[in-house]
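The structures considered in this document are given below.
No value in this document is a laboratory result; all are computed from the given coordinates. Please read these numbers as outputs of a predicted model, since none were measured by experiment. Cβ atoms are built from the backbone, for glycine too; each structure is taken alone.
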Structure P
Amino acid sequence: MILDDFDSRPGSATALLRTFVGSQLRQLGGWISSAHLVRIMEALGVSANGARSAIARVKSKGLLVPEMVDGQQGYRVNADAVPMLESGDRRVFSFRQQREDDPWCLISFSIPESRRDERHQLRRRLGWIGCGTVATGLWICPAHLKPGVLRILEHLELSECATLFIAGRPETTQSFADAVAQWWDLDRLRELHDSFLAQHSALVGPASTDAEAFACYIHALDQWRVIPYVDPGLPDSALPEDWPGRASVDLFGRLSRSLAARAHAFVRNSAQ
């Protein structure tokens, strides 16, 4: 099983390559020549050497596999990575906000000290898919994120160390919004939304060329794709009144409508 890699900093060559692979390469049939892939990365502002280094890193993570086609060396999307990419499609392109009466998932786990590395990885990965920390061994998320939690537990071979509970909204002695502010780092989530809005609001509208549309779209998507993972889409009652999440979701939708088709046209023509 291949899980998404969130260690790559948005805007880095590796992150941009992963974003390209996830959003464009499957639409091309899953394979691209090495030369075309380097040129695609150069259109994103990545040097040829930087592109080759990013390709090597992404290949080592299992996302791409080398394959020769018609005498040309190239890379194909690893079939084992397709379920992860399809899950990412649903999360990135269909941001889901929890309704007030939707259920919650509680994750209780106890992991022996002999497996401290797996325990550390579990906490990191739960945070990366939008789970909040109630206590050291008790985490919480909207119930629709349960499949992602199960995939992480399976991947880390920790299923036997955890118990999941589906429940209604937790009762707290303080206001629910105050409790949520302790369980999630809302300041960090706000910063991600505000940064996306500040950097990409001006991109909405017609691009002068397909190449420009491609670069604008991939850079915006690369920054955006982290947000629907770490932001679980909490209900309005759990968030401050001036929460920027809805504006951020709306901006990404408008960017996709204005740029995505032209971005793919550029990729299709460049790969011929």
Structure Q
Amino acid sequence: MHEVQRGTGRKLLLVHGLGGSWQSWNTIIGALSAERTVIAIDLPGHGATPAEHDSGTFDGLVGSVERYIAEKGIDGIDVVGSSMGARIVLELARRGRVGNVVALDPGGFWRGWERTFFKATIGISGRLVRAIRPFLPTLSKNAATRTALLAQLSARPWALDPKVVATELASLSATPTFDALVRDLAGGPEQAGPAAGAARRIVIGWGRHDRLCLPRQAARAKVAFPSANLHWFEASGHFPMWDQPDETVAVILAATQ
């Protein structure tokens, strides 16, 4: 599994979301690595990591990360996840494989029409981004087109760094397992919590303006993980590390002390 490692100190593993890569953390990896040894991975089928036979399923990706942790000898490592990656780290917490956990806007807590909403909106976005892939660097430079492309994911898409936007969208457009994962995530079971509560600290962060994993789902996440602290990012959409990077860093460092 491709990884990037920066900084010194206690280890911290970063797990990106659907269609992302280790570069999804570019807005905060510098600040985090000033305090911790940060390991950012590319999930199988994303970035520079080849897909495995089961990388088009959530369970397959969890298994890949679980094996990676075992092979590296980093059981109990503190972890941070975003979106699908947030659900992955919650599942690893449920299995008792990781240390302190920060889950930013996790998927897997949708019900009823929310499943169809997720599948339809993110599926359309994926097809659109693939269709305009050659033009992404140019489109990302314009505030109006950034807003049109990322209105569902950011509270202030016009204010985002064009390079961050272009990198993220290019990664999404090149993810071969994207459509399979959308189907699996939308149709799979709701994320379960640990039977007897988590032994380590869990912080679930949620953007008040998340238009993909809707804020109403945060209450279900809290029920599944009753020992978790719920932190609201008041001025953020689906990706707090984009919209509120300083607060995101502060939350992560406080949760993983």
Structure R
Amino acid sequence: MYELTVTRVERLTPSLVRVFFSGGPAEVYGGRSSSDSYMKLYFATNGEPVPFPLDLEDLRQTRGAEAVPTQRTYSLREFLADSGEMAIDFVTHGDAGVAGPWAAQASPGDRLVATSPGGAYAPDPEADWHLFLGDESALPAIAAGIERLDAGARGTALIEVQDQTHELALNAPAGVEVRWLHRGDAEAGTTTLLADAVAELDWLPGVPHIFAHGEREAMKSLRPMVRERAIPRERLSLSGYWAYGRSEDRFQAEKREPIGKIL
């Protein structure tokens, strides 16, 4: 684990905050082979700073479960070699949740404890084309994946957001179309925008490399595409980042239950 210190904060959209940190060593966080690198972040639950070094089992045994910090999973958006900073994008929804409110109020000097990053997906430069699917929660990983593409890459990104003010400028190759799906006043996780857009998509020749992450039921709704198009498992990264109507803790617990299975 590493102790990260906030260096600066940028508001990207009305619902997306980018927080820059120091303290993540380049040999751990820099030069990652995966574009969906993710890590566990630990937030205080009792108003006290998260201790570092962090020993979760010791805290649980000596101070009780209420002293154990809340754990959340976030994508590493980028590592800036020149400054040694790392960036994490947080979706904010007012006072809802733990990480979002923290990020909305973060300022230089604030600290977090984080694990080293994991991850398995990176766009295959040999793929015939690429398909990115997701909502705001997947936008950081989608953006990182698109930035990895070669200049001649082809593909489509379908990204659900609330409206035009929640769109981001993405550095996509000329052959990759970025299409924003606006849900308007509908709550995130309640629409069929992604599945509908995929059903209407003009499929490019060849086999795509697919990255599809976001709300759990929205990801499940993509299973017919996988079956009908006979997408090989190694050409697919499909996962739920969250579930509508579920707390983060309940969502994580359900990953081990039938309801939590995407494929």
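So the values come out like this:
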{"read-out": "For -12000 (helix-only ellipticity at 222 nm (-39500 (n - 2.57) for each DSSP H run of 4 or more, over all residues; to 500), calculated) the corresponding structure among P, Q, R", "value": "Q"}
{"read-out": "Among P, Q, R, which structure scores highest (criterion: FRET efficiency 1/(1 + (r/R0)^6) of positions 24 and 136 (r between Cβ atoms, R0 = 25 Å, to 0.05))", "value": "Q"}
{"read-out": "Origin of the derived value 18.6, 60 (Rg and Dmax of the Cα atoms in Å; candidates P, Q, R)", "value": "R"}
